[in-house]
Structure 1
Amino acid sequence: MLPILLKTLPFFALIGLGYGAGRTRFFTPEATAYLTRFVFYFALSAMLFRFSANLDFAQVWDLQLIWAYLLGTGATWWIAILVGRTRLQSMSVTAIEAQCAAIGNVGFLGVPMLTLLLGSAAIGPIMLALAVDLIVFSSLIVILITASREGGLRLRLMWEIPIGLAKNPMIVSISSGLIWSSAGLSIPQPLDEFLLLLGAAATPGALFAIGASLADKSAERLSLALWLSTCKLLIHPALVAVAVLYIFDVDPFAAGVVIAAAAMPVAGNVYILAQHYGIAPQRASAAILVSTMISVVTLTAVIAWVQTF
């Protein structure tokens, strides 16, 4: 495990550097917001497009893996829902907790980290896991929150969800890259070098932005944050592992990649969603902070384990 820890430490060191810059206000919340926007819309999009455009979609597509990851993530999601409902919380608050329990930072942390640690062959499984998170569970939480507030589903919502997905730069860049690849097109050298240069900013930029965004987070309601962190860092990868290793017929390497993806700490966009709807933002904030801190150990252990596959 020590060799893997030494490889993951630089990633967490960049997060710590961003956290220090944010705590000292050398990097203001406004600066963090603009850096996050740059990474999200430009650097990470360039990286994802370039990865996707160089993939053979027929080789990447794995329905067994998709179903397995969906089952493991869905089971974690509903465990958090059931626990939240037993505490007599509203469905909207419970949905935010479920999102914390099951949706990890696959885009900003998982893609750069797992690609570097597990190799370029990890790109395809990561893309599939990320697509499930973005398309299925990002839509599900919006449906639940809106239905809870408005007393039912509206036709307008069914139209707004696909529009929202179509505006997500990660979905757009992955889809565009796969279309490019399926058309049998090669990326011209000047464009490829441009994408490589821009995409190279994604890893340090994303990690620094994660740390800086954690600087204004607090660990209020620590017991609840620990429960949600346990769901995200232990229960989620465990259930995905059961699904990919024992229920579905998934290639061992791909299985290891999605298990590692499931072990990522709580995604930062859960806080953005909670803040947007005004539903338990402090709860999401604490879960992100605590899970990121603990993941230094748990994520390293999971990656060390899946490398034996």
Structure 2
Amino acid sequence: MLNYIKLMRPKHWIKNAFVLAPLMFSKKIIEISSIEHSLLAFVAFSLAASLVYIINDIADAEKDKAHPQKKNRPIASGAISKQKASVLGIMLIIINAVIMSYLPLMSIAIIISYFIMNLAYSIRLKHIMLFDVFIIAFGFILRVYAGAYAILVPVSHWIFLATFFISLFLGFGKRRNELFVLSEDKIKHRPVLKNYNETLLDFFIMISATLTIITYTFYTIDDDTVAKFGTNNLIYTLPIVTYGMFRYLYIMYKRHEGGDPTEIIASDKGILLSLFAWIIAVLFIIKIGVMRLVY
């Protein structure tokens, strides 16, 4: 059972927290129905992501056996056969179909689009320079919109951009780590890496990090944001966001990590502290602002 759970990669579900972002940045955060729909969208997206992982592991089993880390995955290691993994995939499709039946049509369409896009990524797009990272970034944007349509709220243009740029930041950071870890075997394990080098990726990372902070800043001071929440105090969360970005850069360049953003978020105390501090600060500021509007 442990291997089946490992095959689904539940630790990577943290990426799907982006589905919950629209609820967090809305006035519906205290509505039970909105919370339920957000959680259903989160679970549906997570199961769709797990299905993609299973399909990828089945397709890449032979290649993964020669990878220093991926060789320990359930299918590559032989702990689970491809046939049994396929059965699990079919079960996930059935379960997810039931869950998605409770969601609005647009949320369902976005989740299905995410699945199809990732199949295209696995088959072809991951081998095309820049597309390999831009598709990953677009996946995070789809997460945000799936969560937004689940509770019927609009997505700010600035949130769209901030999500896009932080996703590029994480994606290019992952590519840089792969260059460092895989070294001479990089082309064998990920052919697209032949088109990258550390200098180029450093430029991409710094540009993406800068634009993430800038677009988030504009969101906090945007007139629509201030009018929506009745406060301009979200700007005071910017130091927390900046610290989190700088901490990640430190981990990437000083500790030579960054291959798996999920691992860093889950294990680094500095990142965890900044994440929790940001969530608490945002919720507190929005709550105070909304209460001011109401009363």
Structure 3
Amino acid sequence: MSPDQYCQDKAARSGSSFYYSFLFLPAAQRRAITALYAFCREVDDVVDECSDTDVARRKLDWWREELERCFAGEPRHPVTQALQQPLADHNLPIEYFQEIIDGMTMDLDQTRYESFNELALYCHRVAGVVGLLSAEIFGYRHRDTLKYAQQLGTAFQLTNIIRDVREDAERGRIYLPLDELLEYRINPHNLLQGNLTDELHDLLAFQAQRARQYYQRALSQLPVQDRYAQRSGVIMAAIYQTLLDEMEADGFRVMQQRVRLTPIRKLWIAWKTARRERRHRQRGKSSAHA
């Protein structure tokens, strides 16, 4: 199996919504973003699948060493081998990859966040930085696009936090800020027991509104000239905002069930959004030549 095929299989098996946004990219960009996504999955799986914290820490240390080998042109793992061409083609700083691992390490060291400011740092490391790397792969002309990319990554992570409240609690992790739990009169211990109360519903509704503000702020910062190049992020935003709408329509019953969009629905949203962005670009070209 080639390194690119390994990454492709990793992305497809994950069932992630990101996979659908990659389908509308040119082949070289699709390979590059799939390799980046596979790297994120590899280091994330270390934290989620290793019950022994010491073992997980050693594995993340191995990935730090592998990054050094990767950027020196001596990769050992299929994912870092697949990253060789993207590193040659795009500005992908090693510091960003290291920061992603720093975010995963936070999961080993920290299971609670006192405030949203603390949580925002975590979101930046595990998702905002991924947005910045993705923006480099997709291409841009205006630096405001980097602000969009970072904000959008955080919006995705905030949506994931709402969706995964129960699963995270089962792992002993609470990403909802403790000061906000206190404000809504929610005992963290009760959250770990998996009960959906009126107070938790209201807190999750508040978190959803915060996530929507991040989506709005991100998309408002995306320059028109870069919108088509960054269409994969726009597609992801459409899928994730639909997921947010579904959780709200379901009464935020995330403690009882995991809200999912079917693969066919994700594909439909992706195709519809890609078509809309293509039409916007064509209209822009027509206006420019008029």
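All of the numbers you see were taken from the coordinates with simple rules; none came from a lab. Keep in mind it's a predicted model, so treat the numbers as computed, not measured. Cβ atoms are built from the backbone, for glycine too; each structure is taken alone.
Taking distance in nm of label points 7 Å out along Cα→Cβ at positions 18 and 282 as the criterion, the largest value within structures 1, 2, 3 is that of 3. A value of 15.9, 49 for Rg and Dmax of the Cα atoms in Å, for residues 50-105 alone, calculated from one of 1, 2, 3, originates in structure 1.
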